[in-house]
1. With distance in nm of label points 7 Å out along Cα→Cβ at positions 151 and 183 derived from the coordinates and found to be 2.8, which of I, II does the value describe?
2. A value of 32 was computed for relative contact order in percent (Cα under 8 Å, 6 or more apart); which of I, II is the source structure?
3. Can you spot which of I, II the value 3.4 was calculated from, given it is distance in nm of label points 7 Å out along Cα→Cβ at positions 23 and 103?
4. Using distance in nm of label points 7 Å out along Cα→Cβ at positions 71 and 191 as the calculated read-out, with 9.2 as its value, let me know the right label among I, II.
5. Determine which structure produced the value 18.4 for mean projected area of the Cα convex hull in nm², calculated from the coordinates; the candidates are I, II.
6. Of the structures I, II, report the one carrying the highest value of FRET efficiency 1/(1 + (r/R0)^6) of positions 31 and 55 (r between Cβ atoms, R0 = 30 Å, to 0.05).
7. Please state which of the structures I, II yields 20.5 when mean count of other Cβ atoms within 10 Å over residues 119-126 is computed from it.
8. Tell me which of I, II gives -27000 when you compute helix-only ellipticity at 222 nm (-39500 (n - 2.57) for each DSSP H run of 4 or more, over all residues; to 500).
Structure I
Amino acid sequence: MSSRKVLPTKINLISMRNQLKLIRVIKRLLENKREVLLIYLRTYISEYEQMYNEVNKSLGQVYDRFMRAVVDEGIGSIENIAYSQADSLQLRTSTRVIFGVKIPVTEMLESSIPPKPFSEVETSPYLSEAYDQMKETLVKVIKLVELESTIRSLVSELRKTQRLINAIDTSILPFYNGSVKYIRSILNDRSREEFVRLKVTRRILQRRRERGS
């Protein structure tokens, strides 16, 4: 985009200056948005790391108790219990907005988690412990997924914002700055030419008057 394509008139100079002010305001707003997004992003990343460690630890405990139950009951018996259960887990999803960014919200309906399909008296206590631990962990897993989606959305918006700032810095601002400079330069040249022309005209007129007198 060349600034020389702009018609060098006073009206265009005023218009370009006004637009330049507006673009600088927009850039400041985008920079403010970028800073706010970074603050949110750091907060959610910290929360994600904490939740990830909790989930990792909980799943480790679930696996340990499950393997102990397998040793006590046998893998065949555990599989029969597992296969006898229908898929009943249900999720409720919605969205919320954080500084103009749509964030997914996912909630597991705890009522959809099936009750223990076995008697605690007749089966290994480790199996019951694994069930209780997994029930608590499922809620954290869903929260972890939600946090990851939130981080992805914030990162995507942050990249868009940074691309807009880069476009303003590398293309838009240089064009408007160049256009204002170009128009001002042409107008100044015209003003100087007009001044010289008037000065010469005055001298010519003055000489004619002197000769006529």
Structure II
Amino acid sequence: MTLKLYFLRHGETVHSKTGGYCGELNPELTPEGEIMAQQFAEAYQDLPWTAAYVSPMKRTVTTAQPLCDAVGLKMELRDGLKELYYGKWEDEHPETVNEKYHDEYVRWLTDPGWNAPTGGEKGIDVSRRSSPVIQEIEEKHPTGNVLVVSHKATIRIMICRLLGIDIGRFRDRISMPVGGVSIIEMGVHGPLMHSLADRSHLDPHLRSVVGG
């Protein structure tokens, strides 16, 4: 038996619905987001779960709660799983950011791995703080199914690092809609992706919700 990591992006929030940058902001899930969390739990509760590692933000904790309650898992909260910090762009929309911080915005779009939002984090910073969490999981749970509940940019960055994709391409290579789950098996030949941003567990009308 090997270790399988289930990377789950949190359910819908107001910010994911409107496209505003929401790194260290701490919104609740929308009613639709709460349904996403419940439907994930209903679809996956029969798996033999080993552990759950969760970003400590409200939107991720609320997303993880139904499954943890259903199977009796204790949440392991880790700051390393928080979303990329957008600095002065927090609570702003891309159009406004482009107007206010045009040059920095263009640099970030070109290579978000090594360019940060104004006053925020580079993608490589997120990789450096999230990597120890994955290492901890591998050391403590060499086999089994482990849930990792995090955020759009952070999950994409972790997947890029595991699969050997340039961190600077995390926005261009990987889509990560709200409520999507990606499964990576840590096998003898290294990380093997089984699914990316799967949302087959959601009702059809919720699958149309992409989320920024």
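Rule-based calculations on the coordinates, nothing more; no lab input. This structure is a prediction, so every number in the text was calculated from the model and none was measured. Cβ atoms are built from the backbone, for glycine too; each structure is taken alone.
1. Details: I: 4.8; II: 2.8.
The read-out was computed on structure II.
2. Values: I: 38; II: 32.
That value comes from structure II.
3. Values: I: 3.4; II: 2.0.
This figure was derived from I.
4. The read-out comes from structure I.
5. Working: I: 18.4; II: 10.6.
This value belongs to structure I.
6. Working: I: 0.25; II: 0.90.
That would be structure II.
7. Working: I: 13.1; II: 20.5.
Among I, II, the structure yielding 20.5 for mean count of other Cβ atoms within 10 Å over residues 119-126 is II.
8. Values: I: -27000; II: -12000.
Computing helix-only ellipticity at 222 nm (-39500 (n - 2.57) for each DSSP H run of 4 or more, over all residues; to 500) on every structure in I, II gives -27000 only for I.
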